[in-house]
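Quick note: the coordinates plus some simple rules give every number you see, no bench work behind them. Please read these numbers as outputs of a predicted model, since none were measured by experiment. Cβ atoms are built from the backbone, for glycine too; each structure is taken alone.
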Structure I
Amino acid sequence: MRVYVPLTLPGLAEAHGAGELAPAPLRAYAVTPGLREWYVSDDIEELEYAALGRAALASLRLVAADPAAARRRVVLALDVPDKAAAAVPGVDEATLGQVTVDAVVRLTAAGAVHVDADEAEKDVAAAAGALAAADAGDDDAQFTVDGAEDHELLWFGIQEIPNLIA
C-alpha cells in the first residue's frame with residue numbers, strides 16, 4: 001500500500017539521519033474507503049493525489065507548529081505491506097484518508113519525497129499563520145490556507161534527500 005507521511009524539512013533530516021521513520025505508530029494518509037467515498041472516484045491516480053493532498057495539509061500543520069522549520073510542506077511517499085496500515089475510524093475532515101502505520105519504516109521503503117518549491121514559502125508561511133483562524137471558521141483565513149494548495153509539491157527521488165535538507 002502506498003502511504004503518504006507528512007513531515008517538515010527537519011523531520012525529513014531526522015529520518016534521513018536515522019535511516020527510518022520512527023517511532024511507531026506513524027500517522028500517514030492513503031486511499032482509504034472513506035477517501036474513496038468522499039472523493040467519489042475510481043481512478044486510482046486521482047485518489048492517490050487526493051491522499052497526497054491530505055498529507056500536504058497535515059505537513060502544513062506540522063510546519064505551523066514548528067517555528068524553526070522552513071516554510072515548505074514535505075510529504076514522504078512510502079510503500080508498506082497492506083497489513084501494516086490501518087485506516088483511522090470515522091469519515092470527518094480531520095481523519096479523511098488518515099491511516100496509522102504500526103511499524104517503524106526504513107527509509108529505503110520510500111518511493112519519493114514531495115516538497116514545496118522555494119517560491120511557495122511565502123504562501124506556505126501565510127497559510128501556516130492562518131490555520132488557527134481557519135479552523136475557527138474564518139473564511140478569509142481559509143482562503144489563505146487554500147492558497148498553499150495552489151502550489152504543486154515537487155517530486156524528488158530519495159537519493160536527493162541530502163540536497164533537500166542541506
Structure II
Amino acid sequence: MPNVKEGSPAAMNRTVVERMSDHELVVKRTFNAPAHIVFEAWSNPELFKQWWVPKSVGMSLVSCDMDVRTGGSYRLVFSHPSFEQPMAFFGTYREVAPHKRIVWTNEDSDQGAVTTVTFEESDGKTLVTFHELYPTEAALDEALAGSAEGLPEQFAQLDELLAGRS
C-alpha cells in the first residue's frame with residue numbers, strides 16, 4: 001500500500017484481508033456511506049459493473065445478470081485480451097436481507113466458495129465484511145493467488161463510487 005497519512009480517509013478506509021483458517025477468507029472495510037447505499041452498489045447490476053473488476057487487471061465485465069433475492073441467481077461474464085473465450089461465473093443467492101446481508105454460491109466449479117457479505121451501519125458509515133468459505137484448502141490457496149489479490153483495489157473502487165453517491 002502506498003504511504004497513507006494517519007487519519008486520512010484512505011487510512012481510515014483501509015481494506016483488511018485475512019485468512020481465517022484453511023478454508024476461510026475474510027475481507028473488511030468501512031465505507032463512508034449508509035448501509036442502504038452500500039447494499040445498492042452490491043445488488044444493482046449497473047452499479048456493480050462500475051466497481052467489481054479491478055482496473056489494473058485489464059479485464060472487462062461484459063455481462064452482469066443479477067437477480068438479487070433469496071433463491072435468485074447471478075451470471076457474470078468477463079473478457080480479457082489473453083482469454084480465448086469469455087469466462088463466466090455464476091451461482092445462486094441463498095439469502096438476501098436488504099441492507100444487511102447477501103449470501104451466494106459460486107457454482108462455476110466444484111471448488112467454488114460460499115460468499116457472505118454483511119453490512120453493519122454505525123453513524124452513517126458501513127462496515128462491509130466479505131467472508132468466503134472454500135470447500136478445500138487448495139481452493140482457498142488458488143483464490144489467494146488469483147482473484148482475492150484484487151479485493152483491496154475492488155473495495156477502493158467501491159469507495160470511489162460511493163463517494164459520488166452519498
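Quick look at the numbers
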| item | result |
| --- | --- |
| With helix-only ellipticity at 222 nm (-39500 (n - 2.57) for each DSSP H run of 4 or more, over all residues; to 500) derived as -12500, matching label from I, II | I |
| Origin of the derived value 2.0 (distance in nm of label points 7 Å out along Cα→Cβ at positions 125 and 141; candidates I, II) | I |
| Among I, II, structure where mean count of other Cβ atoms within 10 Å over residues 53-60 as derived comes to 14.5 | II |
